[in-house]
Structure 1
Amino acid sequence: MIQVVFDPSKVMDIDITKRTEYHAELDAARASRKVLKEVAFTPSLPDKGYTNRTLHVDVGSLAVAEKPVTQQMKDIFIGGRGFGLWYLWQAVTPQTRWNDPENEIVISSGPVGGITQYAGTGKSLVVTLSPQTEIPIDSNVGGYFGPLLKFSGFDALELQGKAERDLILFIDGQKGLIRFEELPDAPVDSHVLGEVLTRLYAENEADLVNISVVSTGAAADHSLIGMLNFSWFDKRRGCVRFKQAGRGGIGTVFRDKRLRALVCRGPQVKGDLNHPADFETLAKIGVKYHKEIRENDPHQCMMRRNGTAHIVEIMDAYDLLPVHNFQYGSHPETHKIDSAYWQSRCAQQTVDGCWYGCSMACAKGADGLVLKTGPYQGHMVTVDGPEYENAAGLGSNCGVFDPDDLLELNFYCDTYGICTITWGTVCAFIMECYQRGILNLERTGGLDLSWGNAKADLEMMHQMARGEGFGRIAGLGVKRMKALFIANGWGDPQLINDIGMENKGLEYSQYLSKESLAQQGGYALTNKGPQHDEAWLIFMDMVNKQLPTFEDKAEALYYFPLFRTWFGLNGFCKLPWNDVVPKGNAQQPEPHKIPEHVQNYVDLFSATTGVKIDKEELINQSARVYNFQRVFNIRMGKGLRQHDAAPYRSLGPVTEEEYLSRQERYDGQLRTELSLDPDAMTLQEKMAAHRQWRTGRFEKLMDVVYARRGWTRDGVPTYARLKELGIDFPEVLEVVRPLLGDPA
C-alpha cells in the first residue's frame with residue numbers, strides 16, 4: 001500500500017505533465033479502430049443563438065437525421081432542458097421504461113449557451129427517462145461538449161435505440177462528418193478514455209482544446225446510478241478534465257445503449273460564434289460582471305479560490321452539514337475538510353474555468369493525488385473538486401474526514417461514472433443500516449461499513465465497477481435497497497423508510513433540512529427529485545428568517561424553482577447569479593433575488609436572440625417548461641401528491657439519539673409551537689408529538705405551494721393554468737383529463 005503524505009508547499013512543484021500517461025492505451029485504441037459508417041453534413045454557426053436544426057441519431061440502426069427547430073419550440077421550450085423534454089415526450093409512451101430502445105438521451109445547450117462574454121455559459125442540459133425515478137431526469141453539466149455541438153451546427157442531439165456493440169459517435173464540426181466507430185481496445189473508465197479519445201481525434205496539439213468527450217465508466221454497466229462525464233482540455237495542466245451530468249442514472253442509460261463515448265470536434269471558439277442580435281450589449285453586460293467578480297468575490301464567497309467548498313464550515317456552523325446519514329448537522333472534525341484545507345490543496349493560482357470567458361473560475365482541481373486502492377493504485381491523478389456536495393456527501397455524511405480518502409472517493413466516482421451526490425447518500429444509508437444491525441458482515445459480504453471506514457467504502461465502489469459483491473446491491477440506490485432490506489426482514493420497515501433519504505427514487509443532496517420547512521419543500525416538491533438546483537432556500541428560511549409564513553415559503557417555492565429552471569433552458573450555470581452579488585444589493589427591493597443579476601439575464605437573452613423579454617416573461621418561459629414536465633411525470637404514472645412525500649429524516653428526528661442531540665431546541669419547540677410541557681412527557685411521547693407536528697405542517701405547505709403554482713390539491717396543473725401558459729396542447733390535456741374531469 002502506497003503511503004502518501006501531502007505537503008501543501010510542494011503542490012506547484014509537482015510536474016503534473018509527468019503523471020501516468022496512456023501511450024499504450026492510445027496505440028491500442030488506434031490499432032483496433034474500425035469505421036462502421038460515415039455521414040456528411042454541412043457545418044453551420046448559430047444565428048441569434050440558434051442553429052435552427054437538431055441531430056437525431058439511432059445508435060441501433062446507425063441512422064442519422066436532421067430535424068428543424070420550429071418557432072413553437074423556441075417560443076414554448078426555449079432550448080436546453082426544454083428541448084430535451086419536448087423531444088423525449090415525442091419519443092416515448094407511458095409504457096416506455098428507461099432501458100427500452102425508444103428512450104432517448106437528449107443533449108442541448110440553449111440559445112445563450114456558448115457565449116464567452118458572461119460567466120457560466122458553457123452548460124449542457126441532459127434529459128432522459130431515469131432508471132432510478134422512471135420519470136424524466138435533467139442534469140445541468142459543464143465542459144465543452146454542448147457549446148462545441150452547437151457551434152458545429154446543432155441545437156440538440158437526440159440519441160435513441162440500442163447498439164449491438166460498443167460505439168463511439170464522432171461529430172466533426174470542422175469537416176462536417178458524423179462517424180460511427182468501433183474501438184474494441186479502448187479503455188473503459190473516463191479519466192483514461194477521455195485522454196485517449198481527445199488525442200485520437202485531435203489533429204494536432206492546438207486542436208486538443210476543440211475536442212470534448214462524453215463518457216462514463218465501469219460502474220455504469222453494473223448499477224442504476226451511473227453518470228456522464230463531459231470533458232474539456234485543460235491547457236495549463238496539459239490534461240483532460242471533466243464536469244459531471246450526475247443525477248438519476250443518465251450514465252446507466254448511456255451504457256445500456258452500448259455507447260462508449262461521444263466525441264465532438266468543434267471549430268475554434270471565438271467571441272461572436274452565437275451571432276447575437278446585439279453584440280455590443282452582450283459585451284457591455286460582460287465587462288460589468290467581470291469587474292464585479294474581480295472586486296467582490298474576494299470579500300464574499302471566494303468562488304475563484306474555493307469553489308463551492310467554501311460553504312463546508314458555514315454549513316457546519318449553522319448545524320446544516322449532513323453528518324452520519326443526515327442525523328446531525330455538525331462534527332468536530334469538519335475542519336479537516338473545510339475550505340481552509342482545500343485552499344492549500346487545490347492548485348488554482350490562475351484562471352480555472354470549465355468554459356471560455358468564465359471569470360468566476362470555480363472549477364478547481366486537486367493535483368498530485370497518488371491513488372492508494374483499486375485498479376489505478378499508484379497512479380498520480382488530478383481530482384476535479386471536491387465541490388461542497390462531494391465534501392459533504394462523500395465526507396461528513398459518511399464520517400470520512402481524511403481529505404486524501406475523500407479525494408480518492410471523489411476520483412473513483414468520477415472515473416467509474418458514479419454520481420457523487422447519489423453515492424454519498426447511498427453509502428451513508430448503508431452505514432447507518434450497518435450501525436443499527438440492519439446490515440452486518442454476513443449481509444455485506446465481509447465489508448465493515450462502519451462510519452468513516454473509507455477503505456470499505458472504496459472496496460464497495462470497486463466491487464460495483466467489477467459487477468460483483470455488495471457493490472451491486474449499493475448500485476441499486478436507496479429506494480430499491482429499502483425495499484430489498486424490508487423484503488428480507490432485516491429491520492423495522494418504518495425505520496428503514498424513515499432513514500432512507502430518497503424522494504421519487506432520487507437520493508437527497510447534501511443539506512440538513514430538518515429545521516427548514518422551505519428547504520423540505522425545495523427538495524420533495526420538485527419535478528425530478530430532491531436536487532438543490534430547484535430551490536436552495538435553507539439560508540433564506542432558517543438563517544436569515546426571510547420566509548416567516550406559509551405564504552412566504554410558498555411564494556419562494558413558486559419563484560425560485562422557475563427562476564432556476566431558466567438557467568437550464570438557456571445554457572447557464574446558476575453560480576454566477578448569487579454567489580457573487582453587486583455592492584449595495586442588500587438595499588435593493590427583494591435582495592434575495594439579486595435583482596441586478598436578474599436584469600442581466602433578461603438583457604443577455606434579449607441581446608442574443610433579439611426577442612425582447614422582461615423579468616416577468618423570464619418566469620413565464622420557465623413556467624411553461626416546468627408545468628409541461630409535471631404533466632410529463634403524470635403521463636409516466638407519477639407526478640402526484642403521493643409522489644412528493646418526504647422521508648421523515650428530512651423533516652425531523654427519527655431516533656432517540658437525534659432528539660437528544662438537540663434536546664434543548666426540540667423541547668423548546670414543544671413549548672412554543674405546540675403549548676406542551678416537555679418535562680411532563682417521556683422521550684417517546686415528545687418524539688411522537690414532533691412527528692405529528694412536523695408531518696402536519698409539511699402537508700399544509702404542500703397545499704399552499706400547489707395552490708400558488710396553479711395546481712390541484714393532488715398536484716395536477718389545472719386547465720386554467722395550462723391555458724394561461726399556452727401549453728394546453730391536445731396531448732397534454734389528454735394526460736390530465738382523467739384527473740381533472742372534462743373542462744367546463
Structure 2
Amino acid sequence: MTTVPATTRPPVPAPRAAGPATPAPVATIDPVKMFRKYKLVLAIAAVLGLIGGAVLHFAWMALYPRWTARVIFQVFSVQADPTQPEGAGQVDDVALQRYMMTQRAIMTSDLVLLKLAEDRRMTTEAPRWASKFEENGVYNPAEAQRYLKDIASARVIPETRFIEMSISWKDRENVTALVKLWRETYETELRRQMLETSSSQRDAVTRAIEDITQQVNESQNRRAKLLTDKKIDVINKQHIDTQQNLGVINQQLVNIRLDLEALKTRMVSYEDELRNPAGPQFGEALRDEVESMPEIQQIKGVITTLTSERQAMLLKFTEQHRMVRELDIQLQGYQQSLDQKRAERIEQRFRAMVDATRMGVAQLEAQQLDLSDRQAVLSERLRELTQTQAQLDDIDRSISLAIENRSKLELRQRELNALQSLDSFMRVLVFQRESLPTEVSFPKLKFLLPAGLFFALLGTSVFLIGRELLDTRIKGPSDVALIPRARVAGLIPAASEDPSAPGAVETAFRDRPRGVIAESFRQVRSALSKRMDLAAHRTVAVVAASPGSGGTTVVSNLALVNAAAGQRVLVIDANMRRPALHRIFGVNEGPGLGDVIMGGAALEGAVQRAGDDRLHVLSAGSREHRASELLATEAMTRLVRQAREMYDIVLLDVAPALVSGDGMAVANRCDASVLVVRAMSETRGMVARLIVDLNDARGELLGVLVNGVRASAGGYMRSNIKATHEYLNT
C-alpha cells in the first residue's frame with residue numbers, strides 16, 4: 001500500500017479553561033410556523049369555541065337571564081335668574097362634574113338603599129323579588145339592602161349631564177318596579193336635602209343684609225363728622241387748583257434745569273478753551289459770525305479789488321515789474337490788517353459770550369431756588385389735601401361696596417324665594433323614566449360567540465405554545481443552537497424526505513449521488529473541512545449520542561464524500577460492541593482494529609480497500625480480539641497517530657456515548673470529534689451533557705450534526721428539499 005509522506009503532528013491543544021457560565025438562550029417560537037403547523041387544531045378550536053359560546057348563551061337564557069331597567073336623570077346648573085330657561089348661564093364644568101359624582105354616590109348610599117328596602121310598597125309592587133328575603137313570612141329589609149348594593153348601580157354618562165340609575169335581575173316586571181321605587185326614594189331624599197339647604201341659605205342671606213345695613217349707617221355718620229371737622233365743602237376746588245399750580249411749577253423747574261444744564265455745559269467748554277495752552281480754538285459758528293461783520297467785509301472787498309488789478313497787470317507786465325510789486329506790497333498790508341482785525345473781533349466776541357453765559361447761569365440758579373421753595377410749599381399743601389381726600393374716598397368706597405353687596409344679597413334673597421317654585425330647583429330631574437325592558441341585557445349572543453371564540457383560541461394557543469416550549473427534544477439545528485457552548489455542524493434529512501428514495505442510507509452518497517441526502521453530506525463535509533484545515537486536524541471521532549442516532553451512517557457517507565473529493569480516507573470501526581462498517585463496505589470482518597492493537601497484525605496489512613483506491617476501511621477485527629478496553633490503551637494512541645500520517649483524513653466510528661464510554665476514550669486520542677444526534681430522539685439536556693464531556697476531551701468538538709431531520713408541518717424544510725431535488729436532477 002502506498003502511504004502519504006509523514007508529517008509532523010500539530011501540538012495537542014491545551015485543555016480549555018472553564019469560563020463563566022453562559023445563560024442558556026430562551027427557546028423562541030416562530031408564529032408563522034406555529035400557525036401553519038397547528039392551523040387545523042386552531043380551526044377545530046375556533047369551531048368548538050363558537051359552539052361553546054352558543055351553548056352557553058342558550059343555557060344562560062334558560063337558567064338565569066338578566067333584565068335591566070333604567071332611569072336617566074338630567075343634572076342642571078345652579079339657576080341664576082328665574083326669568084331665564086332652565087340650565088341657562090355659564091357652568092363650571094369641574095364643579096358640575098363634582099356635583100354629579102356626589103349625586104351618584106347619594107343614589108347608591110346605604111341611607112337611600114335602606115329606605116328603598118324598607119318601603120312598604122316593596123312586597124306589593126315587586127313581590128317575587130321581596131319573597132327572597134322573607135323568613136317565616138316576615139320581610140327582612142336589612143338582607144334586601146345588602147342584595148340591592150350588589151344589583152343596583154348608578155353611573156355618570158361620560159361627556160354629558162346625565163346620570164343613569166339601573167338594576168339588573170332575572171324578572172323584568174319586578175326589576176322595573178324596583179327601579180321605580182328606587183327613583184321615588186331618591187327624589188324624596190333629594191327634595192328634603194334641597195329644602196334644608198335652601199332654608200339655611202335664606203337665613204344666612206337675611207343676616208348678611210342686616211349686617212351690611214348697619215355697616216353703611218356707621219360709615220355715613222363717620223363721613224359727615226369728617227366733613228364738619230375739616231370744613232371740606234371746597235376741598236375739591238382747592239385740591240385741583242393746588243395740583244394745577246404745582247404742575248406749572250414742576251414744568252418750569254424742568255425747563256430751567258434743562259436750560260441750566262445746557263449753559264453749564266457750554267460754560268465748561270468755554271473754560272476749557274481759555275485754559276488751552278495753544279490758545280482758544282474758536283468754533284466755526286463764531287468765525288462765521290466775525291466774517292459777516294461790515295469792517296471785515298470792507299477789508300476783504302479791498303483785497304478782492306487789488307487782486308483783480310494785479311491779475312490785469314500780469315497780462316501786460318511780469319511779476320518783477322515795479323507796478324506789480326507795489327500792488328503785492330499793498331495786498332500784503334491789507335491781508336495783515338484783515339488777520340489782525342479778525343483775531344481781535346473773535347476774541348472780543350468770545351469773551352462777550354463767556355460773560356453772557358456766566359450771567360445766564362446765575363440768573364437760572366436764582367430762578368430755580370425760588371421755584372423749589374414754592375414747589376415745597378405747594379407739595380405739602382397737596383399732601384394734606386390728598387390725605388383728607390383719601391379718607392373721604394375710602395369711606396365712599398366702603399359705602400358703595402356695602403350697598404352693592406346688599407343689593408346682590410337682596411337679589412339672591414328674591415331668587416331663593418322664586419327658585420322653590422321652579423322645576424330646576426331640584427337640579428336633578430328625570431329625563432327618561434323606567435320602562436319594561438324588551439330584551440335581556442345578558443346573555444347576548446353577539447358577546448358570547450366572540451368570547452367563546454377568543455377563549456377557545458387563547459386556551460388552545462397557550463397549550464400549544466406551552467407544549468412547544470416544554471418539548472426539549474432536538475428537532476433541528478435551531479434546538480441545538482439553544483444549548484450553551486454548542487456549535488451546529490449541519491443537518492441530514494430523514495431518508496423518507498429524499499425524493500430520490502435512496503435504498504441503503506448508509507451508502508446514500510454512493511447510491512444516489514444526486515439525492516438530497518448526498519447533497520446534505522457534501523454541505524456537512526464543506527463545513528467540517530474548513531474547521532479541520534484551519535486547525536490541521538486529520539483524525540475525527542464520530543460519536544453517536546444514543547443507539548439509532550446514525551453515527552455509523554454519518555461515518556460511511558462522510559468517508560464516501562471525502563474520497564470523492566480526492567482525499568485519501570481511512571475509516572476505522574472502533575465500535576467493538578456492534579461493528580457494522582465491514583458489512584456496509586463489503587470487506588472482511590478481520591483482521592482489524594483489535595488485531596492491530598493486540599499486535600496480531602500491522603496497520604498496513606489490516607486495512608482493506610472499499611472499492612476505491614482513495615477509500616480504505618479498518619474493520620473492528622476478529623471477534624476474539626474485540627475488547628472496548630483496548631481503545632483506552634497507548635497502543636490505540638500509536639495506531640491513530642500512525643493512521644494520521646498515512647491518510648488525509650481518518651474517521652473513527654465508536655459506540656453511542658449514552659451507553660458506552662468508548663467515545664470519550666477515542667475522542668481523547670483524536671484531533672477532533674463530531675457529535676451525532678437524531679432528531680426527535682435526544683433531549684437538549686442530554687445533548688448538553690455530552691457536549692460538556694466532549695469539550696473536556698483532548699480533541700476539539702467540531703460541532704453537533706443533527707441526523708434524520710423531518711419536515712414538520714408549518715416548517716420551511718420541505719420546500720427547501722423539493723427545490724434542492726429539482727435543481728440537482730434537472
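Any read-out appearing in this document is the output of simple, stated calculations on the displayed coordinates, not a laboratory observation. In this text the structure is predicted, and so the values were computed from the model without any measurement. Cβ atoms are built from the backbone, for glycine too; each structure is taken alone.
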State the single structure among 1, 2 that was used to calculate helix-only ellipticity at 222 nm (-39500 (n - 2.57) for each DSSP H run of 4 or more, over all residues; to 500), giving -20000. 2
Distance in nm of label points 7 Å out along Cα→Cβ at positions 58 and 514 computed as 6.2: which structure among 1, 2? 2
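Between structures 1, 2, where is FRET efficiency 1/(1 + (r/R0)^6) of positions 50 and 186 (r between Cβ atoms, R0 = 30 Å, to 0.05) highest?
Largest value of FRET efficiency 1/(1 + (r/R0)^6) of positions 50 and 186 (r between Cβ atoms, R0 = 30 Å, to 0.05): 1.
Tell me which structure, out of 1, 2, gives 2.2 once distance in nm of label points 7 Å out along Cα→Cβ at positions 154 and 442 is calculated.
Matching structure: 2.
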Which of 1, 2 yields 5, 23, 32, 26, 11, 3, 0 [P(r) over Cα pairs in 10 Å bins from 0, in percent, for residues 258-585 alone, calculated]: 1
At a computed 5.3 (distance in nm of label points 7 Å out along Cα→Cβ at positions 74 and 394), which of 1, 2: 2
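Of the structures labelled 1, 2, one was used to calculate relative contact order in percent (Cα under 8 Å, 6 or more apart), giving 19. Name it. Don't jump to the answer; show the numbers that get you there.
On the way: 1: 14; 2: 19.
Clearly, the read-out refers to 2.
Between structures 1, 2, where is Rg/Rh (Cα atoms, Kirkwood Rh) highest?
2
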